[in-house]
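Alright, structures below, take your time with them.
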Structure 1
Amino acid sequence: MARDPGVPGALKIAPSLLSADFGSLAEAVGEVANVADWLHIDVMDAHFVPNLTVGPPVVASLRRHSGLYFDCHLMMTDPGDYLEAFRDAGADGCTVHVEVGRTGELLDECRALGLRAGLAANPDTPFEAVEPYLDKVDLVLCMTVFPGFGGQAFMAEVLPKVTEVRRRLDERRLAVDLEVDGGIDRDSAPRAAAAGANVFVAGSAIFGSERPWDATEEIRAAVRGR
């Protein structure tokens with residue numbers, strides 16, 4: 001049974017497990033369980049991006065330890081081959097990249113499987129590549145770094161694209177979350193919020209902290225106080 005993603009457009013903080021200790025992922029999830037809105041799980045195939053992370057078995061293991069909404073970001077060349085496996089493992093939403101193609105088909109597959117459908121765009125991918133699919137998605141993810149590795153610096157040059165996505169979503173009255181991922185911390189998150197983002201994925205800013213639960217709430221407070 002899918003977990004509640006919350007109201008589309010509402011503020012959500014999604015700690016990214018990419019920056020957690022992979023030797024104790026369940027403990028890392030537990031440290032943010034009471035303060036996180038979503039848990040962001042980065043899936044990399046060493047083909048679409050130059051890194052290799054987790055797959056459905058790890059998602060299934062984490063699901064046994066958490067009732068959080070699992071926001072799975074599939075940085076994969078062939079995500080369609082794995083959507084059902086991620087659904088069965090406990091994913092609630094799966095985000096695919098517009099750059100891999102078959103976009104409409106992949107989004108339809110997500111919906112047919114009962115997954116929330118997300119569409120991601122790399123920093124150098126223009127808004128025009130995403131625009132045709134706005135009425136097919138539950139989430140748009142604007143990458144604020146080039147995907148592959150955590151700890152990168154926030155790319156402010158992506159913010160105009162975030163603003164354009166938000167403007168078009170609002171014009172069409174679409175109940176769609178707008179997510180940013182990459183270099184998000186208590187300094188960059190308010191800037192992304194001002195551009196229109198409402199879901200903030202943070203990895204090293206949270207799990208690089210000695211008190212990840214406090215770091216999560218500091219990002220939330222920074223966005224609210226912008």
Structure 2
Amino acid sequence: MRLLLLSNSTTDQGYLVHAADWLRDFLGEEVQRVLFVPFAAVTFSFDDYATKVSEAFEPLGYAVDSIHQMPDTARAVREAQAIAVGGGNTFRLLSRLYRLGLLDLIRKRVRDGLPYMGWSAGANLACPTIRTTNDMPIIQPPSFDALDLIPFQINPHYTDAHPPGHKGETRADRLREFIELNPEMPVLGMPEGTALRVEDDHLDRLGAHALRLFQHGEDIREVADTDLSALLAAA
């Protein structure tokens with residue numbers, strides 16, 4: 001199984017620019033076309049989203065086909081060389097995939113070796129559930145169960161920030177609540193500019209920043225190691 005899971009798509013450098021080398025190295029020369037899933041978009045059109053992603057991937061040498069433009073979405077997944085799932089609202093993304101009946105098919109293809117890339121909501125989708133997304137539940141999917149490609153949860157865009165005067169819960173507070181009620185499920189907080197790469201039973205951290213590991217009954221741990229394969233083996 002091959003996964004590339006990004007915390008974010010946009011930095012001061014531009015759209016996916018910070019991840020260009022990761023994407024090129026991950027896809028290699030075997031892939032010519034990438035199937036894009038734009039279903040997390042809410043306030044902009046799927047067409048606009050597909051154009052934006054195409055403009056990011058084409059300089060790297062990859063053409064992009066958006067699944068929303070395909071007359072047979074299941075066939076598009078079955079014939080894809082690689083799949084990329086964009087960010088936006090995770091609840092909208094999961095709801096649309098359930099409605100189209102694509103979740104099981106994508107899971108099977110990725111488990112059989114189809115390269116999977118996801119950023120933000122697309123990274124959440126690779127988890128057992130979407131319950132550690134940052135997004136508001138603006139639509140109710142049939143279930144919070146997601147692709148279950150990795151045995152832990154991700155929190156993209158993770159920040160330790162606590163603005164002066166803010167009396168609400170911090171991100172860490174919210175994730176502590178999750179592991180309190182789900183003690184068997186670790187969570188990795190992924191700051192901006194970080195990513196995870198899975199190659200079968202090997203898991204690597206990418207990017208300059210350490211991650212935050214939340215586990216029940218333990219203090220939050222800063223994770224700066226490159227090799228995080230133990231998180232896969234612990235499943």
task: Using the calculated result 25, 17, 5 for semi-axes √(5λ) of the Cα gyration tensor in Å, for residues 157-212 alone, pick out the matching structure from 1, 2.
output: 2
- prompt: From which structure (1, 2) was mean count of other Cβ atoms within 10 Å over residues 5-12 calculated, if the value obtained is 19.6?
  reply: 2
message: Of the structures labelled 1, 2, one was used to calculate Rg and Dmax of the Cα atoms in Å, giving 15.7, 45. Name it.
response: 1
message: To test your reading of the models, identify which of 1, 2 gives 16.1 for mean count of other Cβ atoms within 10 Å over residues 77-84 when calculated.
response: 1
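Each value in this text was obtained by applying a stated rule to the coordinates, not by laboratory testing. Please read these numbers as outputs of a predicted model, since none were measured by experiment. Cβ atoms are built from the backbone, for glycine too; each structure is taken alone.
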